[in-house]
Structure 1
């Protein structure tokens with residue numbers, strides 16, 4: 001088999017799995033980034049290509065959750081979309097301007113903390129007074145979630161593995177009703193972050209010796225991610241909420257362990 005076709009087949013499979021996992025809980029970069037790094041041999045190009053490939057999957061996941069997104073108050077969408085877009089810009093600029101060693105060293109601890117927060121979320125919600133969908137969280141809780149979303153978006157623009165887990169942990173405190181509404185909002189915000197990253201990667205790539213995004217791989221990967229993202233979103237709606245919650249927790253701790261080891 002032609003080497004390019006073999007590479008594309010492997011990358012498409014990784015992208016399909018990543019799109020599905022991003023819709024369910026996040027962490028899809030775990031499939032695409034290492035695979036692209038093996039094929040391209042360039043960490044920045046692997047990062048940029050992975051982000052571009054998974055962006056359509058995030059959008060497809062958000063579309064798959066479109067009915068749940070409608071339950072989110074427009075004011076909540078706006079105050080969370082702004083830090084997502086801004087953080088995506090800042091984080092991606094850090095990728096192309098500075099080394100990633102320091103930031104990547106804290107990745108497992110960020111993900112571990114997020115998974116632990118999600119595990120303890122029911123108790124935390126009771127302590128901070130998170131309300132049901134028809135009520136607003138306290139101003140202090142809302143401000144904290146917005147600030148945390150900015151931090152998550154910066155990290156998402158920088159590297160991105162596990163941003164779904166991080167967002168699920170914080171967004172659960174907004175009183176959005178149930179895990180499916182939170183998951184829907186998470187997919188939409190991830191798309192906001194990734195849109196800004198792809199734009200910056202594409203523009204910055206023009207000034208470099210070779211593009212940051214390897215479009216010959218990103219395009220077929222994107223098609224696979226769309227299928228995975230949509231199927232993952234529709235499948236998650238059929239899962240018992242308790243089961244889905246524990247799937248997310250297990251994925252979070254597994255991601256943390258992986259990044260501690262590698």
Structure 2
């Protein structure tokens with residue numbers, strides 16, 4: 001079995017117990033960006049992986065959703081943000097760079113631009129990982145969508161006068177949590193092996209949530225973001241996938257389908273095996 005994990009610190013609460021040997025996982029770990037793992041899982045190169053919510057919905061016929069676990073926020077997420085040189089209302093027709101590492105964040109930003117801010121920026125893709133930030137600053141743009149560790153680092157630099165947290169923007173308009181990613185298995189993967197992996201992930205998450213200060217210290221060492229900010233970041237994330245989270249995800253996909261940004265059939269995502 002091959003298990004995918006995101007390289008960002010936001011996955012520390014789910015995977016660090018496995019890394020430390022506190023929880024044994026019956027699989028080979030494969031690390032990558034969200035976009036890389038999406039492609040590997042859909043291509044059959046992984047058996048189980050965290051996957052962007054949008055990509056799960058688009059490929060639900062190939063995958064089985066794992067219950068009880070996700071990467072979600074009920075308000076500010078802090079690691080998915082639009083950094084702008086001008087107020088968002090002034091971005092109509094302006095250049096907005098999009099991280100090429102996340103499909104769900106891009107879809108949410110497009111939705112907010114249409115429904116909430118009524119603007120139509122000019123979107124362009126760019127690499128926006130933590131190591132790309134200096135090069136990114138030299139590209140012509142008015143705003144940039146950044147996710148993961150890079151968003152935490154960029155916020156700490158205070159390089160842009162305006163910052164829009166996409167988790168906050170969603171909660172303000174819907175009253176619901178937002179689901180950025182879920183865990184899924186290939187439908188042909190051995191069910192017994194998948195259940196073992198799922199149980200290991202839940203056990204690792206339980207360990208991680210009980211050790212957030214230690215994980216925040218590791219995140220601080222990895223990113224240089226202040227320790228207090230790392231701890232607040234972990235405490236603001238929610239790694240559950242309850243009925244309320246499902247309601248948030250249904251609302252998201254209904255809005256995307258209404259704009260033709262996702263197929264209406266994506267609402268089948270709730271099929272759990």
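For relative contact order in percent (Cα under 8 Å, 6 or more apart), the calculated result is 31, so let me know which of 1, 2 that is. It must be structure 2, since only it matches.
A value of 53, 43, 32 was computed for Cα extents along the principal axes in Å; which of 1, 2 is the source structure?
Numbers: 1: 55, 37, 35; 2: 53, 43, 32.
Structure 2 accounts for this read-out.
For the set 1, 2, ranking by distance in nm of label points 7 Å out along Cα→Cβ at positions 22 and 254 places 2 highest. Have a look at 1, 2 and say which one yields 2.9 for distance in nm of label points 7 Å out along Cα→Cβ at positions 30 and 206, as calculated. This figure was derived from 2.
Given a value of -12500 for helix-only ellipticity at 222 nm (-39500 (n - 2.57) for each DSSP H run of 4 or more, over all residues; to 500), point me to the structure among 1, 2 it was derived from. Corresponding structure: 2.
Work out the source of 25.4 here, i.e. which of 1, 2 gives that when mean count of other Cβ atoms within 10 Å over residues 166-173 is computed.
Details: 1: 25.4; 2: 20.1.
Checking each candidate, the match is 1.
No value in this document is a laboratory result; all are computed from the given coordinates. The structure presented is a predicted model; accordingly, all values stated were derived computationally and were not measured. Cβ atoms are built from the backbone, for glycine too; each structure is taken alone.
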